[in-house]
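What follows are several structures.
Each reported figure results from applying straightforward, stated rules to the coordinates on display, with no laboratory input. Just so you know, these numbers come straight off a predicted model, no measurement behind them. Cβ atoms are built from the backbone, for glycine too; each structure is taken alone.
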Structure 1
C-alpha cells in the first residue's frame, strides 16, 4: 500500500484510468464480436452498418490510449478484409 501522499494519489489515478480503459476495451470487443456474428450469418447489410461503429470504437480506444494505434489499425484492417470477403 502507498505511504506518501503522492503515491496515494497515483494509485487513485491508476485505478480510475484502469476502469476507463477496461470499459473502452469491452466496447470495441463487443462490437467486433457482433460484426463477426453478422458476417458469419451472411447478413452483410447489417454488418456494414455495424462496421462503422466498430471503427469508431477502435479509433476512440486508440485515441485515449486504451489500446495502441497500430493495434486499432490492425483490427480495422482484418475486419474490413473479412467484410470484403463476405
Structure 2
C-alpha cells in the first residue's frame, strides 16, 4: 500500500467532509434520536458506499475520458451547485 497516497487521500476526504451537509445530517439525526452508535454506523456505511461508487466510477471514467475534462466538469458542477444554492437563498 502506498502510504503517501493513503494519507493524502485521508486528509483530503476528511477536510472535504468536515462541516458539510453529511456531517450536519448526522448531527441532526443524533440529536433527534439520541442513538449515537446507530447514527455513527449508518453514516459510516453510507460514506463507505458513496466512496466505493466514486472510486469505481473514477476508475472507469479516467480510462475513457481525459483527466482535464473530468476536472473541468467537476469544477463547473461545483460552481453550478454553488450558484443554485445562492439563488435559492
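A few comments on the model shown:
- Origin of the derived value 2.5 (distance in nm of label points 7 Å out along Cα→Cβ at positions 29 and 69; candidates 1, 2): 1
- Entry that produces 3, 11, 12, 20, 20, 16, 11, 5, 2, 0 once P(r) over Cα pairs in 5 Å bins from 0, in percent is calculated, selected from 1, 2: 2
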